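Alright, structures below, take your time with them.
Nothing in this text is a laboratory measurement; each read-out follows from the coordinates by a stated rule. Here the structure is a predicted model, which is why all the values come from computation and not from measurement. Cβ atoms are built from the backbone, for glycine too; each structure is taken alone.
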Structure 1
Amino acid sequence: MTTFDNPWKTVSSREVYDNPWVNIRHEEVIKPNGEAGIYGVAHFKTHAVAVVPLDANGNIWLVGQYRYPLNEYSWEIPMGGGAFDVDILESAQRELKEETGIIAQEWTYLGRLHTSNSVTDEVGYMYLAEDLEYGESEPDDTEILSVKKVSLTEAVRMVMDSEITDSLSIAAILKVARLKKV
């Protein structure tokens, strides 16, 4: 891996907002061109974890919910936050069970991504879950979820037609499609 020197210099940093999920900082900086500037940074207090549950027939499960920041309904793969002191896979397994009632026996790590690296340090981790068992979901009290089963091919179409716009969902679905040669 190639390393690069950081061309940014932090002059000062102050917290402007904090809640149990996110911390926002205002920073005075020296930009790479040497001029003074500002930067806002959103620090998430959990990892993002996302799961593509894939059955033996090539179907996956999507979760639909109204996303407050976007002011619109969103179809996504099961996902949520995982505490930094909890194993990432364990958090992914919990989210899958909570949102869909599914427990998987086989797990494949798909990789990680930065969800919006110009404004946040959030890292998302993606998994493929297979050999599925079905049970009752246990959504959080902030979630009113719709769960639907679609073919992996249909999910790829939804990504390509911008019916699925969530970055973790897009990346994970396309990775699984590539792995499964769909």
Structure 2
Amino acid sequence: MIAKLNLLPWREEKKRLHRQRFVGLLAASAVAAAFVVLGAGSFIERQQSIQHARNAQIQQEIQALEHKLAMLPEMDRQREALVQRLAVITDIQKGRNHVTRLMSLMPGIVPQGVYLDGVSMTGSLVKLGGAGDSNGRLATLLSNGETSEWVEDITMHSIVTKTEKQKEQTNFNASFILLSPPQRTEEGGRDG
């Protein structure tokens, strides 16, 4: 009885089912691959657009920085002009109390018996002219100037002695440098 059994249609049916399943799996794989390719392409495009936006923003920042860098030479010129103005103001501030200091200093330097005819001040240089009762009084003037902390380089330029009506009078010309007070440093101390 086994000899009369035909298994070919069953095998054919099984082969057909395998082919259908293979074609279905192949189609599903193709569809899945297409979705993966489309998804990857979409992701890459999105990443590229984000990168292009970042590049554009960087370019804008670079242009803004280049514009600012182009302004630096002008700003340097303005800064130099300000530094020069501040130096002038500082010099004026240093010298603004020179006359007051000189007038408060003169009674301590000029002894009795010495009379001033003229005092002139050019910057820090002070020139004195006058008369004294004797050379000793003029020596006291020089000594007082040398011991003062505000006076430097006191020099007697000329001494002329005249005798009129049995009275001796000594005319002189002298000069000295009036020192500025020491400036405060940034740490709060004083320069030496």
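Which structure, out of 1, 2, was helix-only ellipticity at 222 nm (-39500 (n - 2.57) for each DSSP H run of 4 or more, over all residues; to 500) calculated from, if the result is -21500? The read-out comes from structure 2.
Once relative contact order in percent (Cα under 8 Å, 6 or more apart) is computed for every structure in 1, 2, the highest value turns out to be that of 1.
Calculating distance in nm of label points 7 Å out along Cα→Cβ at positions 59 and 91 for structures 1, 2 picks out 2 as the one with the greatest value. Consider the structures 1, 2: one of them gives 2.8 for distance in nm of label points 7 Å out along Cα→Cβ at positions 11 and 27 as calculated from the coordinates. Say which. Computing distance in nm of label points 7 Å out along Cα→Cβ at positions 11 and 27 on every structure in 1, 2 gives 2.8 only for 2. Quick check on the output: 0.95 is FRET efficiency 1/(1 + (r/R0)^6) of positions 147 and 163 (r between Cβ atoms, R0 = 25 Å, to 0.05), derived from one of 1, 2. Which one produced it? It must be structure 1, since only it matches. As an exercise: mean count of other Cβ atoms within 10 Å over residues 99-106, calculated from one structure in 1, 2, equals 17.9. Which structure is it? Value 17.9 for mean count of other Cβ atoms within 10 Å over residues 99-106 corresponds to 1 out of 1, 2.
Determine which structure produced the value 219 for volume of the Cα convex hull per residue in Å³, calculated from the coordinates; the candidates are 1, 2. Answer for the origin of the read-out: 2.
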